[in-house]
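Multiple structures are listed underneath, in structure tokens.
Values in this text are rule-based calculations from the coordinates and carry no lab data. Being a predicted model, the structure only gives us computed values, none of them experimental.
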Structure I
Amino acid sequence: MSEQNFQEAEAGPQLRVMTQYIRDLSFENPNAPRTLGPLVEQPQIAVRVDVNVQRLSETDFEITLAIGVEAKAQEDVMFLVELQYCGLFRLVNVPAEQLEPVLLIECPRQIFPFARRIIADVTRDGGFPPLMIDPIDFVSLYQQRREAGNGPLPN
């Protein structure tokens, strides 16, 4: 066993963000400039969130946080945002029974603030007030995924 492997084995569980990046970003403003003026009522904003995991090696995982937003005023679509924001994580000494919750709860929790800022910036740059998405309860999202029968992570 090398010195580095020995030190990692002696240490407790470790989670490291190796890098993070935008995989895909789309912003649509289909009814501009009509929807950019003063509004009669508050827009209806629907937010969809999903988390996907891809194993890259024994210790490395790519986490994709997919966020979709649709804003409507009455029947008019004001804007649509689709973001796939990824983080490359290295997990060392994480027990097998804790791997799935770490990947589907803790990892997306680490990258969410950056995805949130991107969505706020793109909506502001699209002519609207910045959309600050409420914090996401990744524990509930994980539980819903389990209840829906979305089984274990890919090998």
Structure II
Amino acid sequence: MQAKVKRYYVVVRGRVQDVGYRKRIEGTAELFSLKGFPWNDVDGSVKIICEGQEDFLNRFLEDIEIKEKLPSGIFVESLEKKEISIEFPLPPKFARLETEELAEISRKLDIGNERLKGIEVNTGTMRETLKSIDSKLDTLPERIANAIK
């Protein structure tokens, strides 16, 4: 008995853009030997076309439906799948579609700039901490020598 191959169109909503979610999708799809591709949509969702053995597809979808927020920030609010029967060629390996339009690039730059603002504040605190560590390291050889005596 041959396993049934299916093709799905999937819409994933939640905190799924700019958090490494598409990379996670690709890695999981590779584990299940699926064909297809994910892409970021302008509505904030990630869309996926995927094809493979039905049981592998269902396990794949369970694995990428992340209901608890991960340290990376990934969190799936909803995952909707729809079986599709349209025949068109898919890449032999699951691969991301690049959708880097000017608006997408601008949005990512804004996110990066916001993250950099926080770094500047943190570096001031780090500088003071490093000074404290340096002063303790300066006396370390003397403290070790005294401990050995």
Structure III
Amino acid sequence: MTVRIQREDFDVGVELTGLRARNPQVGAVAAFVGAVRDLNDGQRVARMTLEHYPGMTEKAITAICREASERWELCDTLVIHRIGELEPCDQIVLVAVSSAHRGAAFAACEFIMDYLKTRAPLWKKETGAEGERWVEARDSDDQAAGRW
């Protein structure tokens, strides 16, 4: 299980190759990559600033990954979440899961991402022509997490 909070970008191919190479029993890898959009709730986004609570954020994400490992038979999990200032098209997050079979990998990857959106202490501020605004939690994120 690997959880990294970082400012620098990541190479998805390198990260997935590393996740798969760690265990010869891996038969499936599922991944999600989130990126900064240039439009959110009808407002243009020129920049997004991501903040976190050091130590607490890693602990919360590790707990989410641990819960996924308890629900599904997984070989490994990887979560990389960026912080700092990002622009549209920049990668924000990578959630990747390896397992012997695809069903567990798909489900666990979606579970981890749904819980990240609702349980991890991360805050997003968007900057655009209208000024700055903090991004509020969405009801749809709570509903997605609630189905687990």
Checklist entry - Upon calculation of Rg and Dmax of the Cα atoms in Å, for residues 27-90 alone from the atomic coordinates, which of the structures I, II, III produces 12.5, 38? => result II
Checklist entry - A value of 12, 39, 35, 12, 2, 0 was derived for P(r) over Cα pairs in 10 Å bins from 0, in percent; which structure in I, II, III was it taken from? => result III
Checklist entry - Of structures I, II, III, which gives -8500 when helix-only ellipticity at 222 nm (-39500 (n - 2.57) for each DSSP H run of 4 or more, over all residues; to 500) is computed from the coordinates? => result I
